[in-house]
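See the structures that follow.
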Structure P
Amino acid sequence: ATPFCFCLPWYHLHLTPLPVSGLINKYQVNGLQAWTITHLLWFANAYHFHWFSPTIIIDNWVPLLWCANLLGYSVATFALLKAYFFPTNAHDCKFTGNFFYDYMMGIEFNPRIGKWFDFKLFFNGRPGIVAWTLINLSYAAKQQELYGQVTNSMILVNVLQAIYVVDFFWNESWYLKTIDICHDHFGWYLGWGDCVWLPYLYTLQ
């Protein structure tokens, strides 16, 4: 899903001015396209191309957990350093003087690299939530491999949680007006949470 964010068609969304700086951010909204193509490729691999096993996520669960943690902490640390040395907008930074709080909850309100890579939109709305349904599918494939069938409960979990995720992407423009985007600063809470907490904890059923 990550490379698709930058090459798929999107539409622009302009939000209301930021509370302190008055800056109006523009967003590329193409999450549904990225999610759809990612999953179409997963199914194409599972049932036709066989480039890798559809159980690859579950088979490498622990190594992927380590990688996800490394990514989450790296993103949070980079966001902290960026806020100190090259913030996107210095007027929208919130320094409390408490290093632990600043690291956990974030300093920059809308950290960006370049014009379009927005940390909050990308990490809240791409790797973790796309991985959520991919992990569920990998669990279902593993169950089929081990027991020769996929249980009703596994099907139900996959369907209901996929409905939630598709609804999220269908209403992505609405999500940009929620507390995650309009109130929270970007730190460990969002950086690590989106990379680790969301995909690993939400799929433990």
Structure Q
Amino acid sequence: MNQLDLMPREVTSPLPGTVHIPNWLTIPQQNALLNLIRVATDGRWYTPEMPNGTPMKHPIACLGYAWKPYLYFIQEPYRPLPQEVIDITRKALLDARISYHPYEPDTGIVNWFPPDSSLGWHQDKSEHPDLIAVGSPIVTFSIGDSAIFRLNDEKQVSGSHELELRSGDVLIMSGRSRLAWHEVHKILPDTRPIDLNLDKAGRVSLTIRQALVHTKR
């Protein structure tokens, strides 16, 4: 157990449509998710480049559809988003009391944040415009070292909200917060749980979303 978690933390909603649930995943659940990620992403890590050719500061891997700024594509061989990930994502939405139907998650972006990395202010808007318009949820699971996460509303008028995302936390951005600006400001070293099966310092984030509209046949 991380000693920081000896003090209870409450569920918060810093912006309408945003829900932060601390300690949502137990250590065994986090280790199981890490194992699933290792198997599903084997040999598929890459560092995307921005349109101007500048590489991102950390590598990613994808489950389901792959992503690069600012589009989704199929990485061969295609591997669909594992059902176990779909199930825990839907469970997180239920626990957060976020009702959104239909929700067909098809993409998981795995970010590996080394201790000295960050991710600047941005909006998640590569998904289908119809999904963005209706506030389709983005669900992020944090594993490893804690991160200082900042967010602001779509128009950047509410002022920055700061959260500490610890190992096992889940963060949901949906509805009116679907286009909220957000950043991973910094990683807090040596904060990961000692019984986590992660052999090096850093943070894993698994961010689930529905990227495309699926036509029923």
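No lab work stands behind these numbers, since they all come straight from the coordinates. None of these values were measured; they are calculated from a predicted model. Cβ atoms are built from the backbone, for glycine too; each structure is taken alone.
Given a computed value of -4500 for helix-only ellipticity at 222 nm (-39500 (n - 2.57) for each DSSP H run of 4 or more, over all residues; to 500), which structure among P, Q does it belong to? Of the structures listed, the value fits Q. Assuming 8, 36, 41, 14, 1, 0 is P(r) over Cα pairs in 10 Å bins from 0, in percent as calculated from a single structure, say which of P, Q it is. Only one of P, Q returns 8, 36, 41, 14, 1, 0 for P(r) over Cα pairs in 10 Å bins from 0, in percent, namely Q.
Quick check on the output: 1.00 is FRET efficiency 1/(1 + (r/R0)^6) of positions 107 and 187 (r between Cβ atoms, R0 = 25 Å, to 0.05), derived from one of P, Q. Which one produced it? Structure of origin is P. State the single structure among P, Q that was used to calculate Cα extents along the principal axes in Å, for residues 67-178 alone, giving 38, 32, 30. Of the options listed, only Q reproduces it.
Computing distance in nm of label points 7 Å out along Cα→Cβ at positions 91 and 195 across structures P, Q gives 3.1 for structure P.
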